[in-house]
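Pasting the structures in now, so scroll down.
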Structure I
Amino acid sequence: MIESLISDILFGFTGLISIINPIGVAFVFLDRTASLTTEERRVLARKIAINVVCVLLVAFFIGTPILHFFGISMEALRIGGGLAVAVGGWQMLNAPDTQPAEQPGVKRVDAENAKARAFFPLTIPLTTGPGSIATAIALTANRTHKLSEFVLSGIASVVISLAVALTVYVVYSRSDVFARYLGTEGTKVAMRVSSFLLLCIGVQIMLTGFSEFLIPIATMQPAVSK
C-alpha cells in the first residue's frame, strides 16, 4: 500500500512538473516581473505557489465531476487544453525581445499591481495552464469509491500539489539567479527554447486527445447487414 502511494506520488509529480516546466517558465516569469525587486518577486512567487496548490487541488478533487456536469469528455479537454498551451507557446516564441527597464515612459509595476496579476495570468495559464489541469484531472479520472483507496488517492493528490507548488516557488523566487548566470543573451535563448518546448507540449497534448478520440472509431467493427 505504501509502495503504491509513493509510486502514485512520483508518477503524478513527474508528469505535472514535465508539463509545467518551472525552470523554463521561470524565464518568462522573470520577463513579466522585470521591474520588481528580488524581495517583491519572492513574495509574488509565494503567492503563485499558493494559487498553484489551490488550482491543483480543485482539479484533483472536483475536476472530473465538473467535466461530467458540463458533458465534456477527457478527449475534448486534452484537445482544447493542448490548443491553448500551443497558442501560448507560439505567441511567446514569436514575441519581440523587450527590455522593460530601457523603455522610456513605461512606469514601474509596483508590488500591489503584481499581486493582482498573481492568479491571472501568472498562475493561470502561465504556470498551471490547461495542460497541467487536464493532467491532474486525468490522474484521478478513474479514482475508485472504495474508502481506503480513495483516502490514499487523496493523500497522493495533496502531496503532489504541495510538492509541485514548492518546486514552483523555489525556481520562480530564484529566477534572477538563473538569468544572472546565463546573462542577457543566454536568458533570451532560454526563453525561446522554453517557448518552443511549451509549443511542443501543447501539440503533444492535442495529439493525445485526437488519438484517444479517433482510435475507437478506427477500430470499430462495421455493422453486419442481415
Structure II
Amino acid sequence: MNEKPRQSLTPPDGQKKVLLHSCCAPCSGEVMEAMIASGIDYTIFFYTPNIHPEREYLLRKDENIRFADKHGVPFVDADYDKDDWFARAKGMEWEPERGVRCTMCFDMRFERTALYAHEHDFPVMTSSLGISRWKNMAQINECGQRAVSPYDGLSYWDFNWRKGGGSARMIEISKQERFYQQEYCGCAYSLRDTNAHRRSQGRPAIELGKLYYGTNDDAS
C-alpha cells in the first residue's frame, strides 16, 4: 500500500458503500488503494464482455482477482456476454476509438453494474475506466449517469481518479504488482486497429500474455 498522505475521499451524499466497476487490475489498482485509504466499503464488479479474445479476457480477470484477494476486497465475477456485445456492436465495426461504439460499450457495462447495485443495495457506483488517459472521461461519466438514472437512491460517483497523481500511482502499483500489461483497449476492433497501426510502423502484431509491468524496459 502507498504510505504517502492521501486526500480523504467521500462518495456522494456521504455514503460509505460503493460498487466499483472494474475494467482491469492496472486501472483499478489506484482506485482500490484510494478507497481503502479512505475507509470506503466497496465491492468490485467485473463485467467486461467487450474483451476479446477469451484468453485476453481471462488474463485481465485473473489479475484483477489476484489483487482483490490480496486486499480482501469482495469480487463479483459477472457474465462474459461476448455474443450480446458483438450483437450490440453490429454496424459500428469501423467506428473510431472514443466514438459511438465506445459509448455503446460503456452503456452496456454500466447498465449491468447499475442493475446489480440496485438489486444488492449499493447506494453508489463508480468505475476505474476514467483513470486511463486513453479514455474520454466526459463520455464515461455521461454513460455512468445515464445508467443510474432509472434507480432512485443510486448515484454515479464521477470522481476524477487521475488527479492528485492518480495516473502516476496507477503505473507505480502496476509495476510493483507486475500486472499483465495489455496493449490494446480490449475489443476485437481495437485489437484489429492496433495491429494495423503496428504493421504500418514496421512493428510485429500484439502477442497476448507477453508483457508484464515491471519486467520490461518499455513498461510504462
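Throughout, read-outs are computed from the coordinates displayed, never taken from laboratory work. Here the structure is a predicted model, which is why all the values come from computation and not from measurement. Cβ atoms are built from the backbone, for glycine too; each structure is taken alone.
Here helix-only ellipticity at 222 nm (-39500 (n - 2.57) for each DSSP H run of 4 or more, over all residues; to 500) was derived from just one of the structures I, II, and that gives -26500; the source is I.
For structures I, II, which has the highest computed value of distance in nm of label points 7 Å out along Cα→Cβ at positions 11 and 163? Walk me through the intermediate numbers first.
Working: I: 1.3; II: 2.0.
Greatest value across I, II: structure II.
For the set I, II, ranking by distance in nm of label points 7 Å out along Cα→Cβ at positions 123 and 187 places II highest. I have 27, 22, 15 for semi-axes √(5λ) of the Cα gyration tensor in Å, calculated from one of the structures I, II. Which structure is it? Working through the options, I get structure II.
Given 47 as the derived value for relative contact order in percent (Cα under 8 Å, 6 or more apart), which of the supplied structures I, II does it correspond to?
Attributed to the structure labelled I.
Can you say which of I, II returns 121 when volume of the Cα convex hull per residue in Å³, for residues 51-154 alone is computed?
Numbers: I: 130; II: 121.
Source structure: II.
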